[in-house]
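So, here come the structures, one by one.
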Structure P
Amino acid sequence: MLNSSDTISKQTSEVRASPGNAPRCKILVLFGTRPEVVKLAPVIAELRKHPAFQTIVVSSSQHTDLLAPFLKIFSLKVDFDLRVMTANQTPNQVAAKVLAALDAVLEREKPDLILVQGDTTTAFAGAFAAFNRKIRIGHVEAGLRSGNALSPFPEESNRRLVSQLAAFHFCATSGNKKNLLAENIAEKDVFVCGNTVVDALHFILANRQSSAAIEKTIGETDHLKRILLTTHRRESFGAAMTGNLQILREFVEKQQDVCLLFPVHPNPNVRGVTEEILANRARIYLLEPLGYADFAALMKAAWLIVSDSGGVQEEAPSLGKPLLVLRENTERPEAIESGIAKLVGENLERLLRENYADETWINSVKTIKNPFGDGTAAKRIVEILEKTFATNNTNSTNKRMSK
């Protein structure tokens, strides 16, 4: 990863050495967490196909160990690593570090646009840093709203704040666009493109094989109904997570043809309660964090997915898998409205029991159309940027020639 001053200087001099071939637009793509890498990887790949763009990839490393396998699987080279993560720091501390470290990169590289994704602290801090330097901002996965500024926390407020700063709003659905228009965002700046996670999932399923270890786990559980669990959101910590894990343990204990597969997030708030409730239980598999190919394989093999993740709400429809959303509300109502997902609230035990007894809903999901797109979102985003910046540069050239 390129984070030394010597490497930065070399990179800059190489760009300046061939002014005749200089790209028309320099775009800085910022990410810091595993979901951001997954959702921005297709955009980066599309940008790099176009000679109109010079693409600079920056990682805040808000997630550290979790990022490496995802960078590898998507063949992503990071140009600048801000290395902001330390143990047990607060969102304010992450934001402060991103602002300070990214500002030096913005000063040196002077991008025409910065692309951020979603609603992380990295995304908000990156957008704010760009705004303070009058750099235009493109927001990938714009317009999600739960209706509650504190849920999910701090993501809901992060994405609302990014929307106030962005010049380009790349929405996954028409519902997202309506949310932005209701907040007086100009319609000319809002684009419905689909969700890039569908692009990423299509790529993984077509180009990457799952590991031998995951194939072994799938083989060992082939005679069972697999429940795939992910839970890691901040608002799930404490009593809510404890209660959900206890319900799932008891359900698996009662149903001898069911197993639970749980890739455990490294956050101590997740690990501690997981070990206490689920460790050393029959037909419960506690797994280390997975690469995307392995996780996709588990989703594909699941009988039912149970998750508090936003990304999983978009991935499950791509695979025709039923999903119980471990939350009180969702900023992705399309998953619920389409019939692919159900909100759990305080009804996890009842929903598990009812859908085990009657699998009509579970079996129906595979035929429902994915409301989050067809896998071409990244191409649409880059086409919009190419058209915008090509037009701007042509206008600028014409003005210069007419003088």
Structure Q
Amino acid sequence: MRHPERPPEPGKFTRREFERRVERACRLMTRDKLDGILVTSETNLEYLSGFTTQFAWNTPTRPWYFLLRRNGSGVAVIPEIGVSNWRSTSWVDEILAWPSPRPENEGLDLLSKIVTGTRRRYGRLGVELGAESRLGMPAGDFLRLKRMIRPVQMIDGSAVMRELRLVKSKAEVARIRHICELASDTFDALPGFFNVGDTEKDLVRKFQADILLRGADKTPYTAIGSGRGGYNSIIAGPTDRKIGAGDIFLIDTGSRYAGYFCDFDRNYAIGKVRDPVRRVHDLLYRATDAGIAAARPGNTAADVFAAQARVLVDAGIELGNVGRFGHGLGKNLTEPPSNMPGDDTQLEPGVVLTIEPNAMYGRGKILVHEENIVVTVDGAELLSRRAPREMVIIDA
């Protein structure tokens, strides 16, 4: 399996990229009355510090800490094994390290001194406690640290990170566009490497191999659903079920390049597509168009949902059970906002979304269509290559 030579690295980050992030973070910390923000998760630590590694996030043995102070200075509190890796990837020069693993005290003494020694105006430290955030340290150590830094309070700082990461820079969008292009190429090539009788596992392995050879870094998420006349789950599989004549299958990929995800799917039929399925597929295509058209500056995530839902409801179609019609996309496979009723997040240029209408039909069958877009001053721009209007048919 041969592919063209890879282009130069899309979306290369400059020092100014991180300076802008820090400047915005400092303004938001002042707004929320925080003296600093402590991040421990892969996505937020990478986002603020620039540190990248294959090692840290694949083992729970060692925690990694980054503190950004309200004055714009940052300090890493990390295991000694990661110091050289940190120096080669991060803009941050201040590093404190300890000989981890040391379960009785994994850097808490160093971290607590840094926190309590930070100049205080508000006596509050933001940490990752809110919706769609995760701590990258043991819960017991978090409680110990809370006691060790008194009277400094640890409060939810996820609003700062949410707002920081909501609007993507041109370089971030370039990375997302690139992984979308790679996934689009693999989806287009899929009929050529599918064989009748392949199992779901066979097909997912072929898909993952193809996109990796094209230049993706990882394929952390590749779901598949298949069945006679349709599928009943969009997050299951792959299984040992063989795919054959009369089946419809979906592949949904969250593949990653340079720390950024794509997230979209494609539907395929083996042989003829029955009229009821064809109708639902066409309505989803139209709903996707409506969602793309609604993704404009000044509209909200709820508006994007409503535009998609209106197409389906007006046609008497039962909405799917996913709970929303798309979401934010970036360093995580799913990020805020959610395209759903009640999410009044206002869209602005640089917000990246998935447009994902879904509908129920038949006996418990679900059909989903998904594209990735970025909001611009003129409306939405597709990052994924638009799916064909008709469901792709593979000869049995």
Exercise. With mean count of other Cβ atoms within 10 Å over residues 97-104 derived from the coordinates and found to be 18.8, which of P, Q does the value describe?
Worked result: P
Exercise. For which of the structures P, Q does the calculation of helix-only ellipticity at 222 nm (-39500 (n - 2.57) for each DSSP H run of 4 or more, over all residues; to 500) return -15000?
Worked result: P
Exercise. For which of the structures P, Q does the calculation of P(r) over Cα pairs in 10 Å bins from 0, in percent, for residues 89-312 alone return 7, 20, 25, 21, 16, 9, 2?
Worked result: Q
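When FRET efficiency 1/(1 + (r/R0)^6) of positions 81 and 265 (r between Cβ atoms, R0 = 35 Å, to 0.05) is computed for each of P, Q, which one produces 0.95?
P
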Exercise. A value of 0.15 was computed for FRET efficiency 1/(1 + (r/R0)^6) of positions 73 and 241 (r between Cβ atoms, R0 = 41 Å, to 0.05); which of P, Q is the source structure?
Worked result: Q
Seminar exercise, completed: Comparing P, Q on distance in nm of label points 7 Å out along Cα→Cβ at positions 137 and 361, the highest sits with Q
Seminar exercise, completed: Re distance in nm of label points 7 Å out along Cα→Cβ at positions 113 and 385: value 0.6 computed from one entry in P, Q; matching entry is structure P
Exercise. If distance in nm of label points 7 Å out along Cα→Cβ at positions 57 and 297 is computed to be 3.1, which of P, Q is the source?
Worked result: Q
Exercise. Upon calculation of FRET efficiency 1/(1 + (r/R0)^6) of positions 129 and 345 (r between Cβ atoms, R0 = 35 Å, to 0.05) from the atomic coordinates, which of the structures P, Q produces 0.95?
Worked result: Q
Seminar exercise, completed: Matching 21.9, 81 (Rg and Dmax of the Cα atoms in Å, computed) against labels P, Q points to structure P
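Read-outs: derived from the displayed coordinates by stated rules, not from any lab. Keep in mind that what you see is a predicted model, and the values were worked out from it rather than measured. Cβ atoms are built from the backbone, for glycine too; each structure is taken alone.
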